[in-house]
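For reference, the structures are reproduced in the following blocks.
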Structure I
Amino acid sequence: MKDFAGKIAVITGGGTGMGRELARQLTAEGCNVAMCDVSEAAMAETKKLCEATRLPQGLRVTTHLADVSIEDHLKRFRDELAEQQSTDRIHLLFNNAGIGGGGSLFTTTREQWERTFNICWGGVYLSVRTFLPMLVAADEAHIVNTSSVNGFWATIGPSVSHTAYSAAKFAVKGFTEALINDLRLNAPHVQCSVVMPGHIGTSIVSNSRKVQSGTESDRLSADELVLSRQRLSATGVDTAAMSDEDIQALAAERARKFLEEAPTTAAQAAKVILDGVKAEHWRILVGDDAKLLDTRVRQDPEHAYDAEFFESFAKEVGWRLN
């Protein structure tokens, strides 16, 4: 698919981050967009940003409230899309929605663990199931599933558990690779790609906490403060003399740094993804850190989870060590 003009794209998690930037860049190329998210306000802002650029007459940008881990929400999204975009087919499906959290089988709840897994993996699977007939109905189509470097390297450092997100992203990667042949055999005009970003400047840290806690507040709850103290203590930080406000400030600063000090912006990531689709790449690494990590893990998989491996890599690419 060399040209997006006149096509119809579905984007999950279109309210912020890479989803927002995909919507902006696709509409700028003349592509109709239907996005879903759990935040109506975030989607409204994305739509406003898309429409700030003079769009071709008749171009449609529609927003749909949906939790991608719930199949009925995705079916409602599909039906609303068909009506509002006046179509029975789509050309692009970007399964971009995701959250973090639920890192440990020991220190986080089962509900938190499964919430992360069900969004990051279940949302991809259910979305493909839901929209596959509309993709097959198009003359050409492309599925783009967002995994992560944590889809081939299941850690963010030796002092932090990261099981739910990593397990989900490994599933996304394996599912997409398996889809390549499934599509060739049954729908050869539909292609697929797996996207594996490194550290991208998004609001996933703050957004994930809000989804997990079911609140729109930027401040940690009492339970979250306790967990934050435990995590900090596990990394060697003495929290005894730290007030709750100190913990709140650290959490806010962590979210800010993840967003603002990333080596790759969400806009840059979206361009890499769209260029990869046009080039028909099934495997799209996003960011120099992702490319280097991919090389390192392939070269020395036996030691990929040693502390020395992480420390050496983090130092080279500028990743934080906690």
Structure II
Amino acid sequence: METWRGIDATPEGWPASVIAIGVFDGVHRGHAALVRTAVKAAAEREARCVVVTFDPHPTAVVAPHAMPSQLTGIERRIELLGALGVDAVCVLPFTKELSQLSPEYFVRHVLVGGLHAKAVVVGENWRFGHKAAGDVKRLAELGEEYDFEVLPQTLTSDEEVFSSTRVRGLIAAGDVAGAAVLLGRDHGIEGTVVHGAGRGGTALGFPTANIEWTPGAAIPADGVYAGWFQHHADRDSHRHAAAISVGTNPTFEGTARTVEAHLLDFDGDLYGEHVRLDFTERLRGQITFDGLEPLIKQIETDVADTRRALDLG
């Protein structure tokens, strides 16, 4: 799969394309169905399948006060889109200048001039152009003018409504299992292992990897979760089962929110590594304990519950 940033970086001689367009934050099951439609349409038309996405999120530019938390950073998004069988991902840097383009200019310069659109696949409610002036109807009108088809898709099924906003709400409430149903996989965050207070491996006997997460990431509600820890540098590396704590460590009168993972059956140095944590099941909410002894007893229970939740026996 090829990737490039900016329409002017499109490889020279790029052929006719079927294009899927959207932010695709999270690449949830609705997004995946839309992209698979584009892959199929490209095969039927003997064209290449290109996903056009945006970075940063458009809201960060047009309404930064309303910027939502991110389900996936751009590199993870590209990885997930590539797994759906597309030929290329074109990342458009979303700038104030891009936000001010008319729908007509966007179609002429990006879709037709840059990517030689044969068909364009979008969500049925997709809007584009300055002040969201363009909609699917306008895109279809421009398709007639520039000779490409428009294939609008509904992001729902008989059982579920798929939306990034809904996924964010579930994660914020701690319902990571519900979010996984919509995503088609566990929700994950990425970050770097940094030094923490050091209590886990000394006073408590359960060492933790403290994660400095990517700013703006969608972090689950405070509590303890069963999940998986993976070395980000090696996507094919063995995943480690982990009991993950999210919160402020109120037993120790903490105020800063942290994410800490105790890796089961692991002994090693992780400092400085870029990693991913996937959240599988919420085990409990955040609790303030009256001393170390009840806290240690609860951690022992959390570890046992993690083994159960991850079906480790």
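Here distance in nm of label points 7 Å out along Cα→Cβ at positions 146 and 218 has been calculated and equals 2.1, so which of I, II was it run on? Of the structures listed, the value fits I.
Work out the source of -16000 here, i.e. which of I, II gives that when helix-only ellipticity at 222 nm (-39500 (n - 2.57) for each DSSP H run of 4 or more, over all residues; to 500) is computed.
I
Among the shown structures I, II, from which was the value 30, 17, 11 of semi-axes √(5λ) of the Cα gyration tensor in Å, for residues 58-185 alone calculated? Matching structure: I. Suppose distance in nm of label points 7 Å out along Cα→Cβ at positions 90 and 162 works out to 2.9; of I, II, which structure was it derived from? Going label by label, the one that fits is I. The greatest value of distance in nm of label points 7 Å out along Cα→Cβ at positions 98 and 298 among structures I, II is that of II. Here Rg/Rh (Cα atoms, Kirkwood Rh) is compared for structures I, II. The highest value is that of II.
Rule-based calculations on the coordinates, nothing more; no lab input. Fair warning: this is a prediction, and the values are worked out from it, not measured in the lab. Cβ atoms are built from the backbone, for glycine too; each structure is taken alone.
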